[in-house]
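Where a number appears in this text, it was derived from the coordinates with a stated rule and is not lab data. Only a predicted model underlies this, so the values are computations on that prediction, with no experimental measurement involved. Cβ atoms are built from the backbone, for glycine too; each structure is taken alone.
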Structure I
């Protein structure tokens, strides 16, 4: 991932906005309210991420046991996806981070298809490599890292669940 990603003319301002504090606020407060509807109506083709692969993660709550849904940018990595618990650079982890750690068997709706995945938090060299891939795919993560201060932003790898017995 040493080469720089070539972006379409319209992606540059979008990524600049998304990496800003205002963009972070939008993607934490407004987008989660409209993206599930957009994704379902368009069968996974449209979200407020404008061309980025946004998915709906269905995760069992760590305390409640109820299914929680969150929309996230999903960086493709072969048949896997990388998800980053950046919370737009907030000093605290997002709530879904704790749910995913407690219940790694999830459902993911992306590109119009819902499938089972198993999430694993990465560390060390693997985390560093997946972080580089995620930043290459979405440069706004670099700005989030700066805003997060001393907090190390968690990176998860989602692998297809071959058993796919997760129920919602």
Structure II
């Protein structure tokens, strides 16, 4: 038997350490949380994708009582980007989330963002990975009030990913 270790180098940053471009992308993701339709989870997620052509495409999570038609913010943005700009590479994605769960009534919106960054679900990781495999690496910025994580690629979020399609 041979033991293997998976190591992913990521960066931990503060908002002030980000470039202006990255701050703008995170700000767009944060603003998209306000467009979420989340009557069941009350967990608002926003995503913003920077395209190779300079366009920014956004998405937010949209829930449904049947649950299977629910769409995560990341796939919402990625599928919209693929439809609007076919063949154009996605360069970066920023993701942010907030909820009133656990907060008192009247808590300011900014303080309801998750303290720690959230990560895309496995379905979103695979969907983003297919765009990455087709067009090149996609940097991932995960926003949290207390810290921001930068992953160099979507594949770095999904070790042993399915890549032969």
Structure III
């Protein structure tokens, strides 16, 4: 393979849940952190709000999300698990949209519920959150080259709609 994966960035946010619950940071935040750590294989970094927004009941410094950057073998293993285990478990999955590839060849897609990962036990999960996954190749590439690269990794893309008359 000419190109390889440089890193995989996994993000999640829970802004609405954080402002809705008064004891969010003491009860639910550790649960989300341990579940996300089980999914990605390392502890995520808590991301604070940069500024206060009164309309959203958000204060500067409140935890609004988490992120983790996977590199090397962990990144390759994570992409493999997502492609072979997680995506087939998503209900009504039709493929990842080609518009998820940006001009540098990075692929970004979302998973609406974290419970599709086999590490999560549905009955024990207290919080529901989604993930945003960004796969960054080692070198920037054109769109067609990026599509071929991701197809080689086994990522299923959405079939283009065929116009019928």
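Ranked by relative contact order in percent (Cα under 8 Å, 6 or more apart), structures I, II, III are topped by III, which has the highest value.
One of I, II, III was used to compute mean count of other Cβ atoms within 10 Å over residues 91-98, and the result was 25.2. Which label is that?
The structure behind it is II.
Here volume of the Cα convex hull per residue in Å³ was calculated and came to 158; which of the structures I, II, III was it taken from? Going through each structure in turn, the value belongs to III.
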